[in-house]
Each structure stands twice: as structure tokens, then as C-alpha cells.
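A.B. asks: There are structures below to look over.
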Structure P
Amino acid sequence: MAHWAVEIFGAELKTPAGLQPTHEVLAAKRAVLVYFCDRWCPPLSGLMESYEGHEEADVEIVFVSSDEYQSAADYDEQCSSMPWAALLGDGAAAAGLMSRFACTGVPFLAVLDGSDGRLVCRNGRKNVERRERDLRSCLIAWGL
């Protein structure tokens, strides 16, 4: 049986270190945050600071964009400043995830239990915005 994350995100994710097997990137994570955002949308306030300031390595963010890119280089450029993983694939893969998590607008942050991929918070955006730079309190609010 495939790891739950491979079923959701595919075999590989783009990381700052290059392509990595999805099950390795998301192994032993307490939470996986699925971050939907587009180039025209300002980043989710406090997300990068919260992620970079979180001392434990128990959270991973997977970036999902529904933008139509002219080339892979355009996508690579957008992802180059992100310290987290990103979904590979075309717009269909992103659209499938947007549908799966009922993403109605961006930025949007679906929160998954890292042990089994269960959705624990449909949109954790407000939690992150209210608890800026404190991912630990967000995890508590999400029951993780």
C-alpha cells in the first residue's frame, strides 16, 4: 500500500534540496500544511516566519499553485524563495487538490495530520495570521 502522501501529492516533491521522494519528505511529520497560493496573491501573513521559527522538524508545508506557467523555469523561479516543498505536475494536479480540500480562494491552508493524511482543519489561514510566528500554538489549536 502506498504512503498516504504519495496518493495525495504524487511520487516526488520539489524541495529546496531538489526533487525528493514524497514519502521521505513527509515521513514522521506531525502536520502537513497544504499551502495554496498564486503569484498575484500576497503570501500568507506570518507563514514563512512561523515555519522558519518553528524549532522542531515536525511540520512540512507543501506549496500548491494553480497558476498557468509558461515554462518550468517560471515555476522554479516562484519556488526558489520558499523554504518548503512544492507540488510537481501540471494545473490538473493542483486543480485536483483544490477540489479535494474545497479550496475556495487563496491564500488557503489545509492542515493534515502527518501520521495518516486526515484533514484536521479545512483552512488554517486565520490560525496562522492570529498566531504570527508561533506555529506551536497553531498545532495545539488544530489538535496536533
Structure Q
Amino acid sequence: MSQAISVGNFTTFFVLYAFVSLAVYFTASFTIPAWLIYFFFLLPFYLICIVYLMDLNLRHYQKSLRYKRLPLFLSVIFQLLIILTSPTSCYGWSQGKACYSFIQTHLTTTKLATLQNTPPAWWIVDSMLVPALILHVISVAMFLKMIRIEQQ
């Protein structure tokens, strides 16, 4: 378990974490498919978490809380996996061409923003975005569910 922290401070830190995470997601994958996924799936989830924490803050304003670190560690790992597998180069996506992941665009030396003679997309890496996103959501929900309010 963590050290005791006030409910208000925890809510503030989580709101900052959510906004910084979304900013990193949106800047790391500056493509339409990724923005659609983040805007319609991850943003509502973070808003639901913030509303839950605001309710917790209103009910237990003067109290402190503790949290378990394992779900927090797992959510950070899945968050890094989301960033690495997020689609960053989607040149030709509207013509049916596959998007390239963040890790492939940074490890490949060939020019990916063309429709001719491009290397194939790394399908194993590209297909990991949705499972990593779902596991991240589950780990954040688990993290918030394991919060323990301390009686003072």
C-alpha cells in the first residue's frame, strides 16, 4: 500500500495524469484512426473516472486514502505499450493502406509516407493497440476500485 494522501490531492493528481496522458497519446499518434480511438474510447473513460473521483472527493473531503501500487504499475506498462503501438504514419489510409505503428516509424529507415515500395506493416505490433488499450482501461479501473479510504 502507498502512503496516505488526501482525497483532494489524489483527485487533482489523477486529473493531471488524465490530461497529460491524453496529450501524449494525441501528440504521439497524430493520425485520424488513432484520434478516433482515443477520442471516442479513452476520453469518455477518463471522464467517467474523473466524475467517480469527484464524487469520492465530495463524500470523503477531509479524509485520506491509500492505493495499491501493482495496478498503477500495470497501467503504466500498458500505457507505454499503447504509445509504442499507436498508429503514427497513416499515409494512404483512406485508400486502404495499413498504418504504421509508432515503434515501426522510429525503427525503420525507409520512407513510409509514400504509396510505392513501402515495407509491410508490422501486423503483430499494429494489432496490439486495441488489446493494450483494453488492458490499460481494466488496470486503471482496478486501480481506482482498490482505493481504500482511511477513517480518521
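A short reminder: the numbers here are calculations on the coordinates, not readings from a lab. Not measured: the values here are computed from a predicted model. Cβ atoms are built from the backbone, for glycine too; each structure is taken alone.
A.B. asks: Please state which of the structures P, Q yields 7.9 when mean projected area of the Cα convex hull in nm² is computed from it.
C.D. replies: Details: P: 7.9; Q: 9.4.
That value comes from structure P.
A.B. asks: Same structure, new question: Taking -18500 as the value of helix-only ellipticity at 222 nm (-39500 (n - 2.57) for each DSSP H run of 4 or more, over all residues; to 500) derived from one of the structures shown (P, Q), identify that structure. If you can, show how the numbers build up before the last one.
C.D. replies: Working: P: -8000; Q: -18500.
It traces back to Q.
A.B. asks: Here FRET efficiency 1/(1 + (r/R0)^6) of positions 54 and 86 (r between Cβ atoms, R0 = 30 Å, to 0.05) was calculated and came to 0.55; which of the structures P, Q was it taken from? Could the numbers behind the result be given before it?
C.D. replies: Numbers: P: 0.95; Q: 0.55.
Source structure: Q.
A.B. asks: Using distance in nm of label points 7 Å out along Cα→Cβ at positions 6 and 22 as the calculated read-out, with 1.0 as its value, let me know the right label among P, Q. Write out the running numbers ahead of the final one.
C.D. replies: Details: P: 1.0; Q: 2.5.
Traced to structure P.
A.B. asks: Just checking, which of P, Q has the largest value of mean projected area of the Cα convex hull in nm², for residues 46-125 alone?
C.D. replies: Details: P: 5.7; Q: 8.0.
Once mean projected area of the Cα convex hull in nm², for residues 46-125 alone is worked out for each structure, Q has the highest.
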